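The following blocks contain the structures, represented as structure tokens.
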Structure 1
Amino acid sequence: MGIRLALDARKLTDYGIGTYVTNLVSGFEGRGDVDLTLLVRHGHQQRARRLAPSARIVEVAAGEYTIGEHFRLPMAMWKEEVDLVHIPHYVVPLFLRKPVVVTVHDIIQLYYPPPHRQQAAVRYLRFFVGRALRRARRVITVSRTSRNDLVRLFDGDPRRIAVVPNGVDPALAERPPREELDALKERYGLKPPLLLTIGNDKPHKNVDVVLRAFHRAVRHRRIPGQLVMVGGILPGAPLSTRAQRMGLGERVRVLGRVPWKELTGLYHLSSALVHAALYEGFGLPILEAMCAGLPVVTSNLGAMRELGEGVALLVNPLSVQEVAEAMERVLVEDPLRRRMVEAGRRRAASMSWEATVEGTVAVYREALGG
């Protein structure tokens, strides 16, 4: 008999965790050893059904990080006959009485809490991460860096914390048709070579240093092309305005959030990914870029070093000069580019979502006593 699993899929459409949940759901579908129930928000039933036609779908009328989820999710589970509930983020509802596995991706708010509610955010994270580590039968995290943080800062039991890395869709390696790429260049006014950066304007993403490094590389090293910013940095945002004031004009393209199909095209249009964040639990854009055949410039810190060691150009993310020099190198040193592309593709090929699903199911078995 398979594991009767309830997966909290309320973050199905979110960035980051949404990618993780989507690939778990797709991976569980059709397995004979997982009998899946999905807990979803209102309006997500059809999306969940497309991913997992055989799953039972249960709507939960409670948002994440709200008081309501501590009551409504346990109520939704009250009559469900499941062996295990997987919570894919660190908040395990207080009144949930089923056996639990929890995924803690990172503890970013401990290092970089929201500026308008710093103390409250840190207390919230400390309470719920600490509780998750005590409450869950097993804890999954996505990198050795995050595991070390949980052991060192929260006194987590290392025997109960498993590292199951994220994966990447191998289809990302397939170059889109030329007409699609040409249309994308036309739509956004793109003039290769492109340096792609993916993130938001939160301090730990460090996009201000990336912008300053690009400015330095343009002014002092005369590099060609554009810096393309994708994600939570929106056109007209302060960073976009600052790029104009620097005199970069059309050399910086701020696109905001784009559909996955367009992001795939941008990976294949770009000459390199620059991901100089100060902290990541994993750094999924790094792996995606490697799969698409992009050389990567990333930070020599934590999970980014872990993922990029021996493959990416690792830089001090606080050094504008070092990031600028790395930008130039990946654009002009062809032998280096070729080595990085080949090594990156090998790294990506070794990290599939199928492996993530297998590792996750193995943790479920451990949580249920083998």
Structure 2
Amino acid sequence: MTKALILLFLSLFMASSAFAGYLVQIDNSNGGEIAVMRSGTSEVIGHVVYPTIKVNSKGYTASQWVAGSQVAATAVNAIHIKVDDAKTIFSILPAQFVRPQHVAALRGYRSYLSPDSSIYTDIPAGEGIFGGGYAPYVGSQVLINGEKVAKDQTPKEGDLIQIDIEPPSDAPKELVFENKFKGAVKLVHFDGNEEVVGEVLRPVQGIGRFDGTLYCDPGRIRANHAGVIDISTSPVGELGGFQIVPAEHAQSPEMKYARLKTQWMVVSAPSLFGPAMPGQPPLFRAYLRPDYMPDDLSSNDWYDRLAQRFLVEVRLDGKGEWQPMPIVGLAPGYPLPESADSALQKVSEIRILFPVF
């Protein structure tokens, strides 16, 4: 199928459909356009700096819990695309990773990165498809040249990559975590009904130096994939945050610190004998994504913008009103102080407020 036919098909689809979401289209070419297609219109939001013609067959562990031809991870600093049912993926990276001085500083980078199997873009981290209103969800459908990504398929230069992004039709008002052993994980719906979807096996008490938090503000979702919800506690330019992981992923070799340190909350299904959580909604698929822009409050449509964003709040010592996320951050390059291990010890509840679509 030629590019012209694919563009015509997508334009007609978006114009005639009751589709509530949008498509992100990436021309995997040097200088190729990155466009958002919605309601019959197309807006170019960036360009490809370097295309990729490779995949990585040794992706991170949690990518195994996402089916092929889907988004395996969505973050302010990367998007990972699943190729098949093993751990083969390729990535889409923001502008910061193109700069030689930044790449040189990535030695010891504490987040999945595969430089040779990545599409490099000129979109800054935290903007556009990287958390700036156009980020996909875990499980969003991915097509290459209008077809599902085939097993062992490798992207080619000139391929059109489309990501179908659709908000959940049954999104709740909020997702609440009782930050204690055997605390409930529950959805709170707009009609006031509550639904228990998990329980806490290990509460979070500290913050860690998770690299991607460098690109988002406190109380924002930094990343979501089949085995993690990553939340920032630090301002842009500093490091600090914590992660929520399913018990199954906490047993992965690279997650050994989640079983020992205080910077991770470990959760399970409502019963230890219940269904597995990795790659399942609402925590680890289809419901959460990074979604925030620093200029939201200063924009003329600030109210509409804020109503369409995710926000993470806390309650302290089991009482009082919900409060903004405590601001705890470190300058890059500094070691983690002892105080970081107990920075969130007074947090008794955490809630993720969903957008009002």
Structure 3
Amino acid sequence: MPIRIATFNLENLYARFDFAGKVNREQRVVGTYAVAEKAAYETMRMAFEAVASDDVRQLTALAIADAQADVICLQEVDSQQALDVFYDHYLYPVLRQKFGQAAKGWTDAERLARDAAYFYDQRHVISGNDTRGIDVGVMANRAVSLRSNAELTYSFIADAPLDWPAIEARGIKRTDRVLRRDCVAVEVDAGGVPLTIFNCHLKSMSAVTRGGDGRAETQPLRLAEVWAVRRLVEQRFSGRAHEANWAICGDFNDFSEVDGVRTRHTALGPLLDDGFAINTMERRAPADRWTHYYPEGDAHVQLDYILLSPRLAAANPDAVPEVVRKGLPYRVPRLEGAPRYPRVGWARPKASDHCPVVIALDVPP
């Protein structure tokens, strides 16, 4: 029976007020209202954020439920508490209703035997290296085991062909940690066959200099992470990675093409260029591979990936990833007239600025 694996950047699933650090405390503006007193401002801002997050998280839950994944890799999760609160108050009610609708006419024995597949009793978040505390996590409808690799340093990839001068110019030493967040190895049983999923969230493309090219400026750091991920896979399977069953999931914060046209530069080469991993999104039409929209550059690009080992890809030649876009805001041009979840807005609320990606796989013995 196929296993469905997914990846989804939840866009700041947090349980802390002003987690994103974007509140302008000098202007003290909430919505369109200016608030003179600091104490009143803080109270109003917290209430405003709470109401806004309620809409957002309902949409996030709908997107996850539509993915119908057995194992879903998550990025931008504040903490275990944040994930559990989200599950209990937003996702579980949606899943419970879907189960109730599907189970009409089932016997009690059938309900008992099949209910576990609808819910995510396995939920885990591991603290990584992000300075804001956003971590990667996983939800699953079956047992999983997780192993963090956040402690890896640049010495792990000392022989990799990196731009060491550019890295060291950022004040980074080879004894520093190489992963900006983490690459968590998730071990899961897929119908009696072990499957390893590497859940990653790579360095963002935020500009270092004012008005700079954020993607180019951060590429040396992201390239180092990509080499670290590759070496982790090679190490896990003792140099026989092409014969093993594994997938690399997550928000890579980079792309190698736009609508099928290769870009000038990308950090993803070590995973893609020599066939080390297979980007199954290339089985979709070139203009339909995107998972994220950049309004500033009017660009539709793929930032979210489910890469497969050559063996796993060959065993699933017809498996095509699904992209859940109903939670994206109405400002995304290519979705004009496309269905959305209730209450999605022009720019917000939205399920996330990323789309869930999911694929069904038969894992060969």
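FYI, it's all coordinate maths here, none of it is from the lab. What you see is a predicted model; the values in this text were computed from it and never measured. Cβ atoms are built from the backbone, for glycine too; each structure is taken alone.
Brief remarks follow.
- helix-only ellipticity at 222 nm (-39500 (n - 2.57) for each DSSP H run of 4 or more, over all residues; to 500) from the coordinates reads -13500; which among 1, 2, 3: 1
- When distance in nm of label points 7 Å out along Cα→Cβ at positions 219 and 251 is computed for each of 1, 2, 3, the one that comes out at 0.9 is 1.
- Among 1, 2, 3, structure where Cα Rg over 2.2 N^0.38 Å, for residues 235-322 alone as derived comes to 1.12: 3
- Comparing distance in nm of label points 7 Å out along Cα→Cβ at positions 139 and 211 across structures 1, 2, 3, the highest figure is found for 3.
- If semi-axes √(5λ) of the Cα gyration tensor in Å, for residues 115-226 alone is computed and equals 33, 20, 15, the structure in 1, 2, 3: 2
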